[in-house]
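Please go over the structures that come below.
What follows draws every value from the coordinates through simple rules; no lab data is involved. Everything quoted here is computed from the prediction, not taken from an experiment.
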Structure 1
Amino acid sequence: MTQAAVSRVEAYGVQGARLRQDFFSSHKERLVEAAGVIAGKLEAGGKLLLCGNGGSAADAQHLAAEFVSRFQRERPSLAALALTTDTSVLTAISNDYGFDQIFRKQIQGLAGKRDVLLAFSTSGSSPNVLQALTQASEIGLKTIGMVGKNGDLMRKQCDYLLQVQSAETPLIQEVHIAAGHMLCSLVEYFLFEAKDRDF
């Protein structure tokens with residue numbers, strides 16, 4: 001075991017912890033607001049749609065599972081759908097219209113005004129995610145974006161932007177899933193525990 005390798009582990013841990021702490025400190029109000037929107041839409045009969053590419057697709061699926069199954073408490077299933085999972089739909093749209101349309105076309109067919117879109121993009125410039133946000137806005141969905149430091153293209157397309165101040169994809173993704181877990185926790189709190197239902 002070399003000291004250089006050990007130091008590398010230590011530095012990564014410190015960097016990730018600092019980034020996460022800074023994110024939650026600067027986004028605490030926005031996280032509460034975004035979770036309130038999700039909770040309100042779910043209570044009104046809407047659903048949460050999620051999308052992203054690669055590791056962000058995994059985050060979308062992970063969080064959809066937390067809503068549909070459970071997060072930290074026993075409670076009824078909540079309506080959430082990752083737009084990354086149906087291979088027949090994804091390949092049909094990619095083949096017929098192009099990969100940049102895979103989420104947009106699903107939103108056209110599946111979304112209504114009571115729904116919310118949660119879109120992940122570490123770069124903030126994924127064409128299919130930008131197309132999804134455009135379509136969601138055209139329908140009238142509320143939109144939440146999770147991005148990295150260079151995600152300004154998504155800023156004007158999101159009602160709530162949750163931006164990690166890093167350009168390193170692994171670190172961004174680590175904070176994104178932590179933020180997603182916080183959204184799950186807050187939605188459960190608002191729907192099943194809070195007495196002042198002001199969302």
Structure 2
Amino acid sequence: MENINNNLFITKELDTKNGFTWTVASRLGEAIDLAERLYGDRDKSYTILGVEFVLSDRPKIWYPGSQKFIIIQLTASSLSDEFQALYQLSHETIHLLSPIGKRSANVLEEGLATYFSELYLTILGQPNWKPTTKEYQDAVNLTKALLTIDNQIIKKVRELERTISFLTPEHFLQVNSDIPFDLLEKLCYKFQLYQ
């Protein structure tokens with residue numbers, strides 16, 4: 001961990017004197033803004049406390065205490081790789097949209113998080129980021145199939161049910177009856193990798 005990338009934490013004023021360089025905190029704000037514009041507002045009853053780095057093999061959302069607090073935990077190994085940290089950060093940003101206070105995402109939520117992290121890194125000029133496990137790749141493939149049919153479907157269906165992991169095939173069919181039921185069933189299954 002001695003090769004910590006200072007761009008994640010230390011900002012400096014721009015030469016133009018009209019702002020500062022990006023850090024993990026300002027990137028989180030940018031990612032939340034983009035996610036809300038694409039997929040609907042986040043549940044603001046949860047307070048985002050910030051980002052921390054954890055000695056773990058995977059990033060995650062942590063709900064400390066008994067209140068509605070959320071912390072994004074990125075892997076300590078990403079401290080030396082700014083884009084790995086931002087890939088993890090943008091993935092976890094999707095879990096901020098409709099948290100439920102425990103780890104219980106469906107395939108859609110994990111697929112959307114993976115899709116969004118790929119999109120966000122592409123916006124940052126890093127287009128070749130992909131998941132490293134089959135379960136996440138399968139989830140993102142199913143999500144891409146859904147978004148190919150209707151790229152606004154997440155925002156639309158969240159008008160019926162705000163919590164992504166509570167969505168059912170019936171919610172989607174109320175919005176767009178052209179979506180294959182078997183695709184919706186797969187997307188609405190509980191994601192099994194870390195449950």
Structure 3
Amino acid sequence: MEIAWILALEDGPAKTAAMVAWIQCLFAAEQPKPVLVGGAAVELYTGGACTTDDIDMVGSITPNVETALSEVGFERQGRHWVHEGAQVFVEFPNSTLEVDERAEWHELEGQRVWIISAEDLLVDRLGSWQYWRSPVDGVNALLLWWALRDTIDLARLNIRVKKAGWTRAWLSLRRFADAYEDTRPSPEEMERWASAGPQ
């Protein structure tokens with residue numbers, strides 16, 4: 001996969017998925033591949049229903065990967081790797097997932113990516129909404145649920161929600177989502193709901 005082709009893509013899930021797959025392929029077979037997490041994971045799981053400028057990956061960046069990134073125009077700024085020309089921002093915030101979290105291979109936007117599980121990502125968004133009262137994370141959790149509710153492991157999700165302590169946020173989300181079983185609320189309605197916090 002040519003990096004120039006990826007960098008020239010229009011911003012959106014196709015570019016995000018291609019960039020993530022390219023970065024993961026930089027790691028040798030014997031090296032653990034970094035796991036896509038955060039807003040970019042939400043973007044791919046929801047098919048672009050929400051987007052982000054940042055690509056967060058959990059893992060340890062190796063010297064050979066640092067060299068490969070530098071060679072194509074990325075510059076290191078702390079734990080961030082920035083490609084100014086293409087406005088691509090890659091961060092490696094942690095070296096490993098939390099003990100209860102897991103990663104999975106998924107085909108998303110035509111790319112095979114190593115990504116945090118849908119259950120763990122939803123729990124993370126619910127936690128940010130309940131604890132930090134972050135409306136954007138409440139909306140992200142709702143969009144994730146609508147995108148994945150037919151395939152998500154509900155039993156595991158319920159266990160993870162309970163253990164993490166985000167039951168109030170989870171029940172609030174389910175009540176709101178169930179009220180819109182046959183339609184979808186407007187972005188303004190979702191924003192008002194999320195801004196009010198878990199009820």
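For the read-out P(r) over Cα pairs in 10 Å bins from 0, in percent, for residues 95-150 alone, a value of 25, 54, 20, 1 was computed from one structure; give its label from 1, 2, 3.
Value 25, 54, 20, 1 for P(r) over Cα pairs in 10 Å bins from 0, in percent, for residues 95-150 alone corresponds to 1 out of 1, 2, 3.
Starting from the value -15000: which structure in 1, 2, 3 was helix-only ellipticity at 222 nm (-39500 (n - 2.57) for each DSSP H run of 4 or more, over all residues; to 500) calculated from?
That value comes from structure 3.
Consider the structures 1, 2, 3: one of them gives 52, 37, 33 for Cα extents along the principal axes in Å as calculated from the coordinates. Say which.
Only one of 1, 2, 3 returns 52, 37, 33 for Cα extents along the principal axes in Å, namely 2.
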